[in-house]
Structure 1
Amino acid sequence: MSISFLKAQALGNDFVIIEGSPLNLEKIQHIADRRSGIGCDQVVFFQHTSDKDIIEVQFFNADGTAAEACGNGSRALVTLLNRPTVILRTKTRHLHCTYSNGVAVVNMGHVSIADVEAQLLPNQIGLWSGVDVGNPHLIGFVEDIKRVDISTLGPLLETHPTFPQRVNVSVAQIQSEMILLKTWERGAGYTGACGTAACATMGLAYAKGLISDKMIISQAGGNLLITSTDHGIWMAGPATIVFKGEIF
């Protein structure tokens, strides 16, 4: 049986998007495999609902594990849907989204924050923080992000005992007009960009009074404009539909 799909990318974070119910673990792993399958960081499934304004969506990491949220994946799906407004119903939240002039904007909702005891980095500023923005993140601020090897650090901290499940691990460096960010994504590794990490970092830095309510979050894959409001954290940036096809 063949399965129709679309391949999309947002800041180099790439996705296979499939309309329909989620497939089993082995099939998701096969789809995500860059040698034997299509290759992607996450597989995204979506279904239309009886309410034309709401789309049901599920995200899965490359290793087949479920993810509660995916910011860049949400923007990729919004770009595919090409609607002025749409609500994505995820496992944990309703995400209000808009799309105009090639820019997908997603309200990721509010963040919850808690300090976390973990080994400090040599150039770290303050403690680690646990931040939930629909999925869990461990975030630390540093003086010089270039000195941090996130691919080594991430696997050491993603199973931190404070959390009941694996977490995304990020380090961030605050500059005058932007925040530099590196993220290790559970189940996918270092992807060069993570939308929920950008929103979680923005929410954390704003709550601590370190930044203004609107900042550029800069990652290896590109930049996102993140805005903190009373109604949630808004993420704006481009995404591209790369190609479509079928996999057997």
Structure 2
Amino acid sequence: MPEAEAVRSEAARAASLGALDAAISDCFACPRLVAWREEVAATKRAAFRDQHYWGRPVPGFGVADPEIAILGLAPAAHGGNRTGRIFTGDRSGDVLFAALHRAGLANQPTSVSADDGLALNHLRIFAAVRCAPPDNKPLPSERDNCAPWLHRELELIRPTLKVVVALGAFAWQAWWPAMTAVYGVRPPVPRPKFGHGAKVSQPGVPDLLGCFHVSQQNTFTGKLTPAMLDDVFTEAKRLARI
């Protein structure tokens, strides 16, 4: 069975988030991403040379019945690919979890390892691509291979999900085919452009909010500030009525 077909089959069979997470963690559908994630895990960064790297696809994280979801691009090579938890152990995560804590959506402002006690409230976080890609740039074929995992995760949390926060343009674009696959609703024409604070509301689907990605390039240059993040999560909570 071709790998892309196998992903669709495995995703469809997952009857729970736990089963889905296990299936995601055992995915080998994209040879380039498999080679890269394993190379990074073997060579390591000097600061983490004594740590064991996860080196596998990174599943979603958070509650099973979220009102809010955060959709990102992909795990970081020395963040989620090292720790096994999305946005955990890198500077992007430092900014994100601090903001989530301020918003009351996380129980602590930092996240350094998968067993550090972090818990999310009303929230689940996942990525459009589940393996760390070279240069943080997945190929279109890799995005498409990974899409069934995203679609199944959305199906499983659909009963409670009210708001999706797309971190960056890649996640914003990944939302539209996922929305159509899961909710049977086509995107507006013309398709709404990504922007920080952009909002799209359509009947029968979660509201979509755009947010600049919490990358170092954005946070170090001031393109994305803590106040801007706070505004997005305040709006997400308002829309989700929490």
Structure 3
Amino acid sequence: MKFLILVGNYVIFIKKVFSKQEKNRIFFKNIGSELEKLGFNSIPLVLIISFFIGAVLTLQTAYNMASPLLPRYLIGYLTRETLLLEFSSTIVSVILAGKIGSNVASEIGTMKITEQIEALEAMGVNSISYLVAPKIISAMLINPILYIFSVFIGIIGGLLTGILSGVVNFEDFIQGLHFSFNSYYVVYSIIKSFVFAFIFTSIPAFYGYNVQGGALEVGKASTRAVVDSSIAILIANLILTQILL
């Protein structure tokens, strides 16, 4: 019963997020600010993680292909498929749920306990829409871009590591990247990126907005927001995979 009440409150919260928007000039200005704060500041983290994961995927694939009957281009193929289908969309989103989710929950939670939100409401501002909608939209805009960067850098990391370690040559790796390519996988993963971005911003915003108490409760809300966002992303990944594939 408690879970159903929580879900119901979340649905009501989301409805308020997209109702009674502020003036377009203010709204788009807030989106630009959130794009930099939530999106562009996450690029270095995504690129570093993707490079080393691509490198590890190449090495692990190569060391598990003990049979000489298996063509070496499968190393590039399997690295590409893993990055396209799961890592760069799902795992990166789970990582961002920790970085961006905690940031959103703590920021809004701090505004809640310091009565800044009540001040906005007193001025006639729809505080939920004003604070949350730009965060959700900016995350949904930037997350597919981060996905593309992640795939590209992961492949670069895998290629360089494969060549430098001697487990695969340039021609075989590139052949694997082209082998049996399905462009729908990119569409599928971009759709997942949109959904995951909505999840890892809206759930932390919900917890932050409903904080009651002091700084300790803000910390607890941030932790719970990250955990619940990560679980929701994994559940959504299962459902979307079943539907789209």
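Read the figures in this text as sums done on the coordinates, not as results from a lab. None of these values were measured; they are calculated from a predicted model. Cβ atoms are built from the backbone, for glycine too; each structure is taken alone.
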Completion exercise
helix-only ellipticity at 222 nm (-39500 (n - 2.57) for each DSSP H run of 4 or more, over all residues; to 500) gets -4500 when computed on, of labels 1, 2, 3, structure 1
Problem - Parent structure of the calculated result -0.60, -0.75, -1.02, -1.12, given that log10 I(q)/I(0) by the Debye sum over Cα atoms at q = 0.13, 0.17, 0.26, 0.30 Å⁻¹, for residues 66-129 alone is the read-out and 1, 2, 3 the choices - result: 3
Handout entry: Among 1, 2, 3, structure where mean count of other Cβ atoms within 10 Å over residues 42-49 as derived comes to 10.2
Key = 2
Problem - Parent structure of the calculated result 1.2, given that distance in nm of label points 7 Å out along Cα→Cβ at positions 178 and 194 is the read-out and 1, 2, 3 the choices - result: 2
